[in-house]
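Okay, got some structures for you below.
FYI, it's all coordinate maths here, none of it is from the lab. Predicted model only: the values in this text are computed from it and were never measured. Cβ atoms are built from the backbone, for glycine too; each structure is taken alone.
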Structure I
Amino acid sequence: MDEIEIETLADPELTDPVLIEGLPGVGHVGKLAAEHLLEEFDSQPVRRVYADEFPPQVTIGDDGVAELANAEFHAVDLADRDDSDADCSDLLVLVGDHQAQSNDGHYRLTDAFLDVAGEFGVSRAYALGGVPTGELIEDASVLGAVNDAALRDGLEDAGVEFREDEPAGGIVGVSGLLLGLGGRRGLAAACLMGETSGYLVDPKSAQAVLETLEALIGFEVGYDSLEGRAEEMEEVIGKIQEMQNQQQGIPTEDDLRYIG
């Protein structure tokens with residue numbers, strides 16, 4: 001196969017489409033958020049991107065059928081929904097299980113992703129991801145970065161925080177390059193990053209990012225499934241903390257019942 005191959009699956013007409021990128025990253029925040037959008041809204045796969053920069057593997061579906069590693073664009077028609085804002089834009093959502101394995105591959109793949117966005121007339125993009133804190137947090141703030149200072153006011157009105165020198169080291173991968181390469185093409189792009197420990201998959205941070213995206217674009221989405229996953233993760237975190245306390249000799253709540 002060629003270095004990058006793009007398969008056309010459908011060509012729907014979209015109204016003022018906004019690109020949403022949610023590939024794997026810190027805490028899988030962006031991936032969870034983007035996939036949740038596709039679970040909650042009717043969507044249609046429109047492009048499938050294959051690349052030799054993806055890991056040499058296939059995924060196996062529930063029916064036992066193998067599929068070569070790829071990334072997919074899905075169209076979400078929000079403008080025609082009965083419960084949508086009349087001025088709401090449609091979405092072009094980029095999801096996948098992998099990012100490129102080399103620096104050069106990140107550039108080539110992001111250029112290909114931007115080509116697809118251009119085909120659909122995208123003029124605005126949001127890259128979704130996480131920013132590591134190194135510790136467990138209860139309420140995640142959403143940090144932002146933009147490729148044009150004029151975009152800051154709108155994000156700040158939606159509660160996005162801009163902190164000096166954060167995230168430390170900048171934004172790597174497709175999320176960062178969508179801002180950098182997108183800016184060179186005239187694409188207005190922002191990155192929304194939910195705070196996360198960086199150690200575990202973080203549905204709560206994904207929800208915080210999605211709530212911000214709701215305010216920016218003008219749609220409404222349910223969160224029952226994400227909240228359920230968050231409760232499961234809290235149980236896992238509780239067990240990890242209990243094991244750490246036991247290893248350090250710190251009494252647990254059950255131990256304390258027998259003291260006094």
Structure II
Amino acid sequence: MEKWALITGATAGIGWATAMALAGQGYGVFATGRRYEKLQELEKAIKAKFPSVPVKIASFDVSDRFEVSEFLKAHSIEIAQIEVLVNNAGLAKGTDKMQDASLDDWEVMVDTNIKGLLFMTRGILPHMVQRNSGHIVNLGSVAGRWTYPGGGVYCATKFAVRALSEGLRMDLLGTKIRVTNIEPGMVHTEFSLVRFEDQNKADKVYEGMTPLRAEDIAETIAWCVARPAHVNIQELVIYPTDQAHVGQIARRT
């Protein structure tokens with residue numbers, strides 16, 4: 001039987017890189033995201049590099065419970081074969097103080113970062129339990145451990161990812177299903193552009209320092225997945241060398 005990995009938010013950044021990394025390990029890739037044209041590009045890229053690896057793509061919004069449900073129904077046969085679920089879809093919106101922040105931004109972050117992860121996990125996990133096999137990788141953040149000004153709600157969503165990952169490990173005790181929480185620091189992806197909606201502001205986030213690359217995180221995920229079945233990497237905090245802590249960054253002028 002083919003082994004499959006499903007990656008959410010695979011249209012760019014860490015999700016895209018993870019799809020490529022797991023394809024390199026021989027996993028069939030089920031790439032999902034909201035931008036169908038980007039998923040098509042990813043499909044072509046995987047097939048060009050790994051011609052024998054099967055690829056499926058599906059466009060939907062993980063934060064929409066109905067869309068997730070329809071996706072799960074439409075692909076029930078494939079879903080039953082998912083060996084690895086990478087809950088990568090997530091985002092930050094805005095840096096305003098709580099007294100000034102947009103309720104819409106809060107809702108988007110909570111719906112995507114928490115509910116989306118829950119909807120996908122709940123839909124796929126029963127199949128893993130039935131097979132007594134599988135690995136769930138959640139994309140957390142250093143913001144799930146340390147809070148910073150203007151990021152309280154985003155941090156709260158990533159604190160939730162850490163709690164959910166720990167709780168899931170407890171609920172799955174006695175099964176052969178593994179759970180991993182990956183907590184990166186600064187990674188140069190579309191993350192800051194989505195947050196600020198301004199390319200110049202996004203570029204300044206990484207100015208004068210060397211951030212992590214999406215491939216760095218993808219390689220780490222692939223390494224966790226490739227550990228022997230008796231080894232579970234519960235969580236990993238990954239900083240770039242130029243970042244000592246949230247808000248502590250060495251910049252070259």
Q. Given structures I, II, which gives the highest value for distance in nm of label points 7 Å out along Cα→Cβ at positions 27 and 195?
A. II
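Which of the displayed structures (I, II) returns the greatest value of FRET efficiency 1/(1 + (r/R0)^6) of positions 187 and 211 (r between Cβ atoms, R0 = 25 Å, to 0.05) on calculation?
II
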Q: For helix-only ellipticity at 222 nm (-39500 (n - 2.57) for each DSSP H run of 4 or more, over all residues; to 500), the calculated result is -11000, so let me know which of I, II that is.
A: I
Q: For the read-out relative contact order in percent (Cα under 8 Å, 6 or more apart), a value of 22 was computed from one structure; give its label from I, II.
A: I
Q: Of the structures I, II, report the one carrying the highest value of Cα Rg over 2.2 N^0.38 Å.
A: I
Q | When FRET efficiency 1/(1 + (r/R0)^6) of positions 67 and 99 (r between Cβ atoms, R0 = 25 Å, to 0.05) is computed for each of I, II, the largest belongs to | A | I
